[in-house]
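Heads up, there are several structures right after this.
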Structure I
Amino acid sequence: MSDGTTDQLYLSLRIASLEKYVNEYQPIPFIVDDILVHFDDERSKETIKILLELSKQTQIIFFSHHSRLIELMREVTTESSYQLTELNTVSV
């Protein structure tokens, strides 16, 4: 399996587990970091849509240093659907 396919499988299992948990118990945050790094743009957009739908049930905290994902997010939804916090980079 490619890295992208492996990441997609792992993410789908995490989302399924979270949905089951949220339906049976209280919502808990879903925190992810650079989960789309091996996804192409189309798969990234579809995953963003799934996460936006999931955000109606629980909080999604999504970390990434890829600015391209901001563009993809804007392509699939309105800015009122999410809150973006950008951090300044620090040179060392």
Structure II
Amino acid sequence: MSGTLHIVGAGLAGLAAAVAAAKAGTRVVMHEAAGHAGGRCRSFRDEKLDRVIDNGSHLVLGANRTTLAYAQAIGGLEAMVAAEPCFPFVDL
């Protein structure tokens, strides 16, 4: 059966589904309401704080193996750089 797979939402799940389907030879069309891909994993500028805020990175920082495997599949793992801590953190 040939055709096109339409994926609604370009968050991590939608992007991962698109990569898997494309690797299997399926034509994929993504539909995303926002002006960017990534869903909740994105950066945004907070005007009040005058800072760029990273949001959703806890999905990766928690050593989520599935997310890291996805990053590897799209060639993004090599581009990940750990940020230097800005504040002391104690894990009790």
Structure III
Amino acid sequence: MAKIGLFYGSNTGKTEMVSYLIKEEFDKIDPSLVEVHNIGSSTPEQILKYEYLIFGIPTWNTGQMQDDWENFLPQLKKMDFNGKKVAMFGLG
């Protein structure tokens, strides 16, 4: 199983593209390190199985959150990230 879960949301495809570019860089070290997931079809259980997490969270207009992340936010707030290492990147 991959150690790093990269979860993105994307309306335009740009954050998805950057997510896969990040994965390509990790693949140079070890192709099995990172698994990429669309947050729109992800569950808290999928997220919490990873030791390391990367969240790709774009904004649009005047800093509004991307739709899939906005929908997932209530579940995210309830999750326990104790012991996890989390990184985020944003496009806007």
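Nothing in this text is a laboratory measurement; each read-out follows from the coordinates by a stated rule. Keep in mind that what you see is a predicted model, and the values were worked out from it rather than measured. Cβ atoms are built from the backbone, for glycine too; each structure is taken alone.
Quick notes on this one:
- Computed 2.7 for distance in nm of label points 7 Å out along Cα→Cβ at positions 6 and 22 - originating structure among I, II, III: I
- Origin of the derived value -10000 (helix-only ellipticity at 222 nm (-39500 (n - 2.57) for each DSSP H run of 4 or more, over all residues; to 500); candidates I, II, III): III
- Structure from which 36 was derived, relative contact order in percent (Cα under 8 Å, 6 or more apart), options I, II, III: III
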